[in-house]
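What follows is a set of structures to go through.
What follows is calculated from the coordinates using simple rules that are stated; it is not laboratory data. Since we're looking at a predicted model, the values are computed, not measured. Cβ atoms are built from the backbone, for glycine too; each structure is taken alone.
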Structure I
Amino acid sequence: MGWRPGDVVVHQEVWRDRIWAARPLVVVEDSPDRMLFWLPAGTRRKVPMTPPHRDDPGNRTARIIELLERGDWIHVDHVGDLSCLWILRPGEWHATWVSFRPSGEQFAFYVNLQRPFRRTALGIESMDLMLDVVATPDRIWSWKDDDEFERILQRGIFDADLGRRVRSEALDVIGRLERNEPPFGEGWHRWRPDPAWPVPVLPSGWADLPR
């Protein structure tokens with residue numbers, strides 16, 4: 001059964017049979033062709049952090065690489081300061097985020113490379129693959145975390161086949177962006193959330209492996 005607009009679901013990222021990160025999302029649309037989710041500013045999510053028994057590298061890239069490699073992360077709270085509309089399509093190795101300023105003006109497109117999502121009892125599951133593409137509303141794009149992605153490949157945390165798959169997906173999306181193809185030319189800058197939707201909250205069970 002599908003979800004209705006306004007329902008709250010959980011997006012879980014899984015790495016090495018552990019929850020890597022989790023965030024609540026508000027359902028905007030659930031159809032066979034795509035899913036839309038709303039992540040308003042002020043939403044509290046769980047992110048991985050260096051455990052207290054060892055020193056933190058003090059650098060985000062080094063921290064992420066160590067945590068992926070060691071598998072010993074703990075979870076801490078993080079509160080986002082931008083609102084995003086997520087656009088996901090079945091089988092795609094990315095999600096497109098349309099981010100908005102507090103005024104409602106579109107701030108950017110953010111293409112998050114990730115494993116294709118699957119439905120779970122709580123919501124959806126995927127895994128961030130650390131490479132991103134960021135574009136202005138007029139589609140001027142740049143890489144984000146490209147160096148981090150290459151270091152992860154060099155360390156063998158992601159294998160070469162996965163690296164090629166992610167790069168291929170990124171280049172395909174960049175082509176769509178440059179040609180102003182969906183979802184980039186669909187007028188999302190005019191979209192607004194239902195004002196009745198509250199800031200979503202993670203439910204109990206967010207740390208359980210998805211079924």
Structure II
Amino acid sequence: MRITAVEKYKGSMYNVYADNEYFGTFHMEIIVKEGIKKDADFDFEKLEHIKIESDMRRARERALHLLEYRAHSKKELYDKLKKNYDEEICDEVIERLSDAGLLDDEAYAFRIVEICLAKSYGKLRIAQELRRKGIDSQTAKDVLEEFDFDSNDELINLIERKYAAYLNDEKGIKKVKNALVRMGYTYSQIREAINAFSDEYEEYEDYSDSDIF
């Protein structure tokens with residue numbers, strides 16, 4: 001294959017054309033290293049290998065840029081890279097970053113849980129957030145087991161801070177209950193906590209947690 005054009009794309013990246021057709025976008029260092037220039041001849045396999053090397057570099061730089069902005073799970077980062085790079089390249093970049101300690105789903109999951117607890121979220125909402133962030137079910141389960149969700153103290157404190165004034169009638173109680181369900185608490189937890197504030201709290205229809213979520 002004959003290189004017919006090397007045109008600046010942006011930054012240190014250049015578009016390379018072979019036999020008058022676009023072949024790929026290469027980093028300047030790779031272009032210099034491999035001697036890619038107009039009228040140079042390359043075997044297709046060699047040029048394809050160089051393209052993969054360049055794409056790997058670009059994907060790694062993109063991943064590092066994203067990680068500088070904020071932490072990511074492996075799946076989050078993979079999904080973002082997949083928009084622009086082949087699966088094999090994404091897999092390789094994720095593996096290398098993991099081996100280097102730059103991707104750690106367990107540590108990231110702990111951070112998510114701590115952020116959610118600061119927002120007074122219940123276990124169900126936190127588990128949902130972990131799934132949304134791409135944490136696999138086993139890692140999520142292992143991390144959640146490190147926290148105490150059996151005590152209702154946090155929920156009682158939350159009701160005292162934000163919702164106690166609404167517990168004067170059935171309509172207010174229903175609104176509070178719905179708000180707390182959205183925050184990830186079960187109906188049984190909510191009933192128990194609300195009863196701590198009002199002896200007149202009427203029991204609503206008994207829904208099991210499995211029926212709700």
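Taking relative contact order in percent (Cα under 8 Å, 6 or more apart) from the coordinates of each of I, II, which one would give 13?
On the way: I: 21; II: 13.
The read-out was computed on structure II.
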Open item on the list: Can you rank I, II by distance in nm of label points 7 Å out along Cα→Cβ at positions 83 and 147 and just name the one with the largest value?
Closed with: I
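Work out the source of -6000 here, i.e. which of I, II gives that when helix-only ellipticity at 222 nm (-39500 (n - 2.57) for each DSSP H run of 4 or more, over all residues; to 500) is computed.
Values: I: -6000; II: -17000.
Traced to structure I.
For the read-out distance in nm of label points 7 Å out along Cα→Cβ at positions 11 and 59, a value of 1.7 was computed from one structure; give its label from I, II. Intermediate results must be reported in sequence, preceding the final value.
On the way: I: 2.8; II: 1.7.
Source structure for this number: II.
If you rank structures I, II by FRET efficiency 1/(1 + (r/R0)^6) of positions 107 and 187 (r between Cβ atoms, R0 = 30 Å, to 0.05), which sits at the top with the largest value?
Working: I: 1.00; II: 0.35.
Largest calculated value belongs to I.
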Task: Comparison of I, II - label where distance in nm of label points 7 Å out along Cα→Cβ at positions 35 and 67 is highest - done: II
Task: Which entry (I, II) yields the derived value 1.00 for FRET efficiency 1/(1 + (r/R0)^6) of positions 43 and 99 (r between Cβ atoms, R0 = 30 Å, to 0.05) - done: I
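Work out the source of 17.4 here, i.e. which of I, II gives that when mean count of other Cβ atoms within 10 Å over residues 75-82 is computed. Mind dumping the intermediate values first?
Numbers: I: 12.4; II: 17.4.
This figure was derived from II.
Looking just at Cα Rg over 2.2 N^0.38 Å, for residues 27-130 alone, which of the labels I, II belongs to the structure with the highest value?
Working: I: 1.21; II: 1.46.
Largest one: structure II.
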Open item on the list: When percent of Cα pairs over 27 Å apart is computed for each of I, II, which one produces 54?
Closed with: II
TODO: For distance in nm of label points 7 Å out along Cα→Cβ at positions 155 and 195, the calculated result is 4.7, so let me know which of I, II that is.
DONE: I
